[in-house]
Structures are given as structure tokens and as C-alpha cells.
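Student: Several structures are given next for inspection.
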Structure I
Amino acid sequence: MSGVKNQHYVPRFYLKSFTDDSGYLSVVRRDAGGLKPVFRTKPENVCAENYLYEVKRRVSNGDDGFIEKGVIEDALGKIENNLAPAYRTLLSCLDSGKLPKGEECVALISRLAFLLASLIARSPKWLSRVRGNAGAHSVELLSNAFFSDKDISQMDLAGYGNEFEAIVELAYLDTALFRLDKGAPMYDLLVLLLDMDCLFYIAPEGFEFITSSLPVHAEWKEECDKDPCGFYFPLSPRYAVVFGQRLEEDRYVSITRMAAVEVDSFNRVLMNGDRLWEFLIAKDRLYLERLIGQYQPGF
């Protein structure tokens, strides 16, 4: 895995559930000029960036220019291998129209919440903000003598003596993507999600849920609120889930069949409600083309 150049921020196991019978996705790209024409592609070719999770050395030493190359990509791959079976189990349960009981259901929803939190944390735009803090913070740490003489000596021996900023950036990424300590982004997202009701929805025949390169859509009651009041996530063309503020002491979990007009409404929310996605993705090309006719630029 350490040699992987094309690094996905949306897992391929998830994208593959939106492929058609030929294994292709229908995709529309958005840039500063608006929406581009719909095209078909394999999951390998979308929602990925070259060396997304790699940290560049600040001082060249004749190698490929990265510090601890592949370590984050490898760790994310292990997490995906752990989440994929739970994701497939959940889809199978929804196919049967019945979720497991008790602790098995709790475990399945917990895995789903972890997937949502991870997708948010892995967003390139989110990561760019995380990385942007590394430079200033590394200077601050050095000026405050955060690194002891022993630390500096060990970094010199490892070949990282002039790489304080890169090491801080790597630590920032590690905290943002993996740490479950109180106050870390993944921890805060999981605490929020696991305290919410969990509502599953089924699309009717002939209609489908679409997804995007930022498939988790958050909603706030008021702009000044710190935390979202709910999260929407398309699980597959047939299923979607909403995590919403708990109404009773015990978490409410349900499965509901949606009307066609409601599916269209959910898709428009995902399409028009986020400024951060780059790709809009669907199984059916004609449906996607019809839907993007309702796209509202700058919404």
C-alpha cells in the first residue's frame, strides 16, 4: 500500500455500491465554472487525489520527498477493511427489511457512525485546513521548547532534524483521522452521532439516491449553533440514513419507505446544500442528468 499514488478520500467499497451493471458510475464534476457534462467512470478514477495523505519534506534529501510515506494510507486501508463487512451486512439487513436486535444492532449503527465520521474527517478541504495550521504551530512549539534536546537529537538520528514542520503536520493528520481521545475531531463526531436517532429510508422502484465526493450532509438549526442537528448519508442507490437529534431518552431506530418526491428532495438537499463537493455520483445516468437540471449555483 505504501506505493499507492492515487489515494481515495471516499472508499471504493462504498462507491462500488453506486455502480451500474457494467461496473461504472455516472458522474458530474463541479468547479468554479459550474457543472461539467456527465461522464461514466470506474470507482478507481473518482474521489481520489495523488498523494493526498502524504506529508512533503521541507528539506530535500534525494528521496521522493515525503516523510513516513504510506503510513496514513496503510492505516486508512485497514480501517476500510474493517468497515466494509459491516457496511455490506447493513445493506443485507435493509434488503430483508429487518435490522438485528440489541447489541448487534448497536454495533452495526456504531460502525455506520464511524464511517460517517471518517468520511467527514477525510474530506480534502477539511484536511487542507488541518494542514494549514502545522506551519504556525511548529514555530510555536519550537519557541516554547516543546521539543527537548533529546527529542531533537533523536530526530537528527532519524534524518528528520530539519523536518519539525513536517512532523507536526503528520501529527495533525494523525489526530484528525485516527485519534479517539476527547476533543479530537473523530471523537467529537462519534459522540454526536451516537447520541442521535437513526432513521433508514428506502427509495421506491424507478428512483434512486445519489451520492457525492462529500457524501455526508450536515444540517444546523441555527447558523450560530456549534453542532449540527442532523446528518444525511446515502448508503446506496436504494437506501439512505438520517442521524437526527434524539426525541426520547432511548435512541429511536426505524426503516421507512419513501415516496418518489421525497427521494428527489433528499437528492436536491445533497446537491444544492453543500459547497464542498467536487463530484456528484449516481448509478443511473439519465436520472442524474434530470436531477442536475435542478442544480442551483451558489446555493
Structure II
Amino acid sequence: MADQQILLKSLLQQRHWQTYKTFCKEYDKAAKLVDSTLQGKWPSRAQLHRWLSGELKGLPYSDHCRVLEAMFPGRTVEELFSPNSTRNSTPRSDTHLPKNAAPSVEAAPAPQLADVTAVFGSRSAFASTYPPTVLFDTAKEISAAGLSLNVLCQSYPDHRLKSLLENGTRIRCLFLDPKGTAIRAREDEEGYKDNTLVTLTALNINILTRLRDQLPREAADLLELRVYDETIRFNILIVDGATCVVQPYLPQARGVDSPTIVINDNTAADGLFPVFDRVFTSLWERSLPV
């Protein structure tokens, strides 16, 4: 079944419930109707991926089955985990081509973009389409890992950050350690000779530390600052567990010149969101608090 889309995956896509956050919300609605004690007991992201990829052997636990049948009235759980017979999965045939002939460009399959929704040639091009106010003003959770995190510290006003925190937004910031060796290596790679990246990163950490000191205790606890000292590969920004912005660090190029990828969590697709979510989590767990 792993090579054929199951009905549950098709139905989630049809209803636009494929992001993990949306799935959990709809799961809770159905759970309330079935048994209120099942609310909040949705599958983990990894479990849901196994369900939708067709890798699950048998059926989920009975409580999950009850909720799934409530989410899709008229469908049995056996149907939900069976291949979608209405989906056109007939492979393209190239039997008419001469022996050793390559398929024409017109006959090539469409590119598979999974959960990638936009790609920009540079950070400035990305910022003109996704300004910080659009990204952050209504956010309930922001996780950022990179070098100096200018998008939060330099491009987004302090009073807006303060307002977010006072209204319950959780913000996690993971900086490249300004006292570490990895940031020195990156400065050498970019051709800096005057501690530019060290100074900027230390300044940005100080900006957020000062802001945290001005907040009430409950709001201050929502702003978590950490540092790590490892070769920098990506700048990762995750907003509300649904939108991920990824910027690779290129050799001998400033970060602002990096291409930028926008990813929207689509649990019903084999996408990149869980990949970079794991990268952030792994870095966070190895980091040190500020």
C-alpha cells in the first residue's frame, strides 16, 4: 500500500486538513462528540505520517479508530486506511518510444514540490513578500535558529516583540555563540576581519536579554535564549508549527544573499517541514541557555 495513496490522505487533502495543526484541531472536534476524554490525544506527528504514508500494519488503536470514523461520517476505518480506488495512479507509459530513446520534455512528469510553497533567490526578495510584521504579528509560537537572527532583533520592533510576549506568544531564539569557534570560522569564510558577526550577534543577544529583563516574570519566561557552537548550515524560522522558512549558508557569501525556501506543514505529503523541525529540535537540545 505504501506506493498508493490511501483514502484518509486523499480526504484530508480535499478538506484542506493536511497540516498537522489543522488535523489535530479537527481531531479534537470529533473526539468531543465521541468521548470528551479523548480530546488532546491525537497521534504524534510521526504517527500521523506513518498513517498517511501507508506504512501502518493493521489499524490504529481503537480510540483513534472511533475518532477517525467521527471525522469522516459514513466511512469505516478500514476504508480510510485502504487505497483510494478513485485516484488515478496509472503510471505514464513510454512503451511507444524507440529502444534507448529518452522521454521527451513534454512527457516528463511534473515536478514534485511536496510542501514547498515558495522559493526566493535572496533573503531580501523573501522579506519584500513576507515582511516580519506578516510573519509575527499574530504568531503564538516562534522558533528561530541561525547566526544573528536579525529578522527578530533588527527588523522587528522591540515594542511589537514585547506585546507578543505579554500576550502569551512563546519565542525561542538560538544564536551562534559569539564566544565560540564556529562563528570565527564563518567570519573567515565571509571575509570579515573586524569581528563583524561576533559583534552583531552579541548585540542582538543583548537586545533580547534587556527586553526580557523589562518584562513581567510570566512574559519573560516565554522568551528563551540559547547559543550553540557548531558549523552553521541553515537559518531556520518556524512560526506556529505550521510555516517554516529555511535559508542555507553558502560558501563565501553573506547570509543576506542566501536563497530562501518557504515551507508550509503538509502532513499529508512527504515534505520538508518535519525534516527542518527535527533539525531545529536537535540543535535546541544541544544548546546552552543564555
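FYI, it's all coordinate maths here, none of it is from the lab. All of these numbers come straight from a predicted model, not from anything done at the bench. Cβ atoms are built from the backbone, for glycine too; each structure is taken alone.
Student: Taking 15.2 as the value of mean count of other Cβ atoms within 10 Å over residues 114-121 derived from one of the structures shown (I, II), identify that structure. It would help to have the intermediate numbers written out before the result.
Tutor: Values: I: 20.9; II: 15.2.
For mean count of other Cβ atoms within 10 Å over residues 114-121, the value 15.2 is produced by structure II.
Student: By the measure distance in nm of label points 7 Å out along Cα→Cβ at positions 170 and 186, tell me the structure among I, II with the highest figure. Intermediate values should be presented prior to the final figure.
Tutor: Working: I: 1.7; II: 2.5.
The structure with the largest value is II.
Student: Among the shown structures I, II, from which was the value 14.9 of mean count of other Cβ atoms within 10 Å over residues 18-25 calculated?
Tutor: I
Student: Determine which structure produced the value 2.3 for distance in nm of label points 7 Å out along Cα→Cβ at positions 50 and 130, calculated from the coordinates; the candidates are I, II.
Tutor: Working: I: 2.3; II: 3.1.
Structure of origin is I.
Student: Volume of the Cα convex hull per residue in Å³ computed as 182: which structure among I, II?
Tutor: Values: I: 168; II: 182.
Derived from the structure labelled II.
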